[in-house]
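Engineer: The next part holds the structures, each set out as structure tokens.
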Structure I
Amino acid sequence: MPEPYAPHPHVERRYLLLPGIASSRIYVLDTKDDPRKPKLVKTIEAKEIAERAGYSNPHTVHCGPEGIYISALGNGDASGGPGGIFMLDHESFEVMGRWELDRGPQFYAYDFWWHLGHDVMITSEWGTPPMVKGGVIPEKLLAGEYGNGLNFWDLRRRKHTQRIELGKQYQMVLELRPAHDPTQAWGFAGVVISLEDLSSSIWLWYKDGDRFAVKKVIDIPAEPADPEKLPPLLQGFKAAAPLLTDINLSLDDKTLYASCWGTGRFLQYDVSDPHAPVLKSEIKLGGMVSRTAHPARPDVPLNGGPQMVELSRDCKRAYFSNSLFSPWDKQFYPDGIKGWMVKADLQDDGTIALDERFFVDTDTVGLRPHQIHLEGGDASSDSYCFP
């Protein structure tokens, strides 16, 4: 539908952009005529992205100032990095070119978000395509060679202004969720794993004078486990790592959700004070060891775990899927991911509970669900919301 209060009121929410992290293609689908049967209207080939932007292996897509922004893990050839951000024209879907004018020390790429009212972009770090496409590389992980920092940019000048390293033990700084209130300049970043104890963590970035600062505000511990129930990669540690793969912040900036793909925990935090989050409730589903069943299938152990999470704009519904990325799926769930998607509802007391009737089984058609977006907008698509 058109957005009458946007700078371009004729622009409609109608296209799905599907980046292929392995193929480096981007598929553009039109959902307007029938959302149940989207039409492929354009394929952007890897060659075009490499020639016009110098990037490959696209991952994250956001609509933003001047066009469509897309992050890329690779630099367009087999050597790997640096990754970064490129732009598409929002009408023709032509590749406009690389976004960065001065990248400074930034090398790894993954997620990106912004504080539009402050002219600030934030980017996170995963790894180069050779470090990601075949699964996690244990030697590089234990050596602390995956991304471990946050990068801050002058959004208008496309210039790197600050990098904050979280510590070599904090590996894979992935999902970013900024405050939706455009007057605020803080947000949360999820870290997949600590080399010290296999824990996951969530960090807060915030404005401190003219610079940004970060601090760890949430620790999610690993869980002791029988090595025989663990994938080979973790058997020597005798513990199930949480493997925090996604976080999501409600539009009112008061509730943060966290998906622990390894242990099957789906956590709800009160972040009314972002400096002091409080665990409010949780759901358990799937998990490497627990294989917790869904109420709709009480006798069926589930593999995979809460992965990508999406929140409705009214903050009352959370949807999550169970597949990360096929090479990583095979490493942590060697028996094979059986795809599913579920929904959790906000209760009258402010906690969450599974919708016992909502269970989408995609394994029957051989599909593994990953990203979720909701028609008309959601807490991830809408980057800011005026109070």
Structure II
Amino acid sequence: MKYSKLTTCAVATCLSLLTQPAVSAEFGLFGDVNYSGNSASGSTSGFSLGGLDFYATTNITDNTRVFIEYVFEDGGDGLVTDLERLWISRRFGDELTLAFGRFHSPLGVWNRSYHHGALLQDTASRPFFLDFEDGAAGILPVHVVGALANGAISLASGEINYEAHISNGSSIDTSIAGLAATANNKPELDINVASDPDTSKTFGLRVTYTLDDAPLTLGIMYMNNSIAESAETGGLISAGGALIDQTITGLDLNFDGENIILLAEYYSLSNDSTVGDAQQHTSTAWYVQAGYKFNETNRVVYRRANLNFDATDAYYLLLGAAPASHDVIAYRFDLDATNAIKFEINNNNPDTGASDTSYTAQWSFMAP
């Protein structure tokens, strides 16, 4: 959606209303400024602005909460604004909170923890395959629109948390217009904010277990997602038909010790296609990130991420994705609790084609 005076007015009005003392709202923003370059032939280095993330949340009653998040960013052909999250929730107790709206999908540690604020993560970049749907490498439905239930159950040795959702399915426009080059030179996986193109709904579940006597959380996840044709004309199949029946399963781990940090996620994607070779393919995506804290303000991180799939898997062909591995080394220095400077080197090794190395210096911040 193009940036406009109307959009600015709407955002400003919503945030102004939410930040009035009468409703006791919490308001904040995240932002980052970058200097980056790449070793690829013909590339140039330069400065860039990251997304400017505004959020507001308020309890409109004792047990009912509203959250709004807008991100302003360069979409490649000008400034755009995206409504990233919008939900209303009702708490019935520790065991159950029910919410309706647009959420980050309950897929793994990264997607549920770091959202759109660069300050929250130790590296300047996300694991490449966990990019947002409109990003250069996004392959997963990292947002959903629907209903979400979550809660916590205390045990003698720890705590179990769950998140379960039912939501609109994903879709891809396979017409020539839909598959044409976009700002990121790839088609986009649409999460369907306004409607669902077919009758199938997406279901997902993530369950985590956190130990009481160790800074360790283990998680398992599941999602069943029917990816529909959204082209009204000129698509591979009729509008609303199922292109891919997708099942995602996975595991995740989060260890945050006194000096050692460890994050890991593993995804298995089963894509049963009705187009292309009309076969079922299984692919994998994973990352492992290990970090060392020298003290409260200095840390160093290494991450390896990998995406592997069959060359004939129609899902990745439609999205213009490529199998690859990335090795990332990063250093983070916290100036204080509100801003940090990061330096990152990211080596991209595609299965086919030449590898390249990018470097980024980032100053990220928040205004609580």
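No value in this document is a laboratory result; all are computed from the given coordinates. Because the structure is predicted, anything quoted here is derived from the model rather than measured. Cβ atoms are built from the backbone, for glycine too; each structure is taken alone.
Engineer: Comparing volume of the Cα convex hull per residue in Å³, for residues 111-222 alone across structures I, II, which is largest?
Structural biologist: Of structures I, II, the maximum of volume of the Cα convex hull per residue in Å³, for residues 111-222 alone occurs in II.
Engineer: Follow-up question, since we're still on this one. Once mean count of other Cβ atoms within 10 Å over residues 255-262 is calculated for every structure in I, II, which label goes with the largest value?
Structural biologist: Largest value of mean count of other Cβ atoms within 10 Å over residues 255-262: I.
Engineer: Something else about it: Check the numbers for distance in nm of label points 7 Å out along Cα→Cβ at positions 135 and 167 across I, II and tell me which is largest.
Structural biologist: That would be structure I.
Engineer: Quick check on the output: 133 is volume of the Cα convex hull per residue in Å³, for residues 159-358 alone, derived from one of I, II. Which one produced it?
Structural biologist: I
Engineer: Where does the value 9 come from, among I, II, when relative contact order in percent (Cα under 8 Å, 6 or more apart) is the thing being computed?
Structural biologist: Structure I accounts for this read-out.
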